[in-house]
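K.L.:
In the part that follows, the structures are each spelled out as structure tokens.
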Structure 1
Amino acid sequence: MPTQPSCLQKVQTAAQNASQTAQSRRENRFNDALALKAEGQISQLKMIKRIMFGRAGFELLRARVLPVS
């Protein structure tokens, strides 16, 4: 007959699970921040390439050259 885990063991298991969940959430937030930063850099590079190769269009060029005052 299997033994039932004690109340203390249940609490310890719950605490370990909560700790692992918190750690995974922190890692996910960090990864999301990195992904957003990379997306911004990619968008900026694409815009620079469009400007360099003359495909930007007048509105984008004006927005880059004449910042909003």
Structure 2
Amino acid sequence: MNEPQHPEYEPVGALEIAERLSVARATVEQWRVRPHTPPFPEPRWTVGGRPAWSWPDVEEWARAAGRR
């Protein structure tokens, strides 16, 4: 049986974020470490030892920060 899809659980890594926002992966890493208003979201999970974010969290941040 397939689990229902929940957009709030759409995990994305730094590379996927970079691709979706049309920036370099290094830019995403800088967003993580530099102070921003609003602050870049905290990762919700770790996948394969790497941080993963909820895409809706990142998309909301990108709109609020003028990055989308």
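K.L.:
If you rank structures 1, 2 by distance in nm of label points 7 Å out along Cα→Cβ at positions 30 and 54, which sits at the top with the largest value?
P.N.:
Answer by largest value of distance in nm of label points 7 Å out along Cα→Cβ at positions 30 and 54: 1.
K.L.:
Name the one structure among 1, 2 that mean projected area of the Cα convex hull in nm² of 5.0 was derived from.
P.N.:
Derived from 2, not from the others.
K.L.:
Also, quick follow-up: Suppose you compute helix-only ellipticity at 222 nm (-39500 (n - 2.57) for each DSSP H run of 4 or more, over all residues; to 500) for every structure in 1, 2: which one lands on -11000?
P.N.:
On the way: 1: -28000; 2: -11000.
That value comes from structure 2.
Throughout, read-outs are computed from the coordinates displayed, never taken from laboratory work. Nothing here was measured: the structure is a model prediction, and the numbers come from that model. Cβ atoms are built from the backbone, for glycine too; each structure is taken alone.
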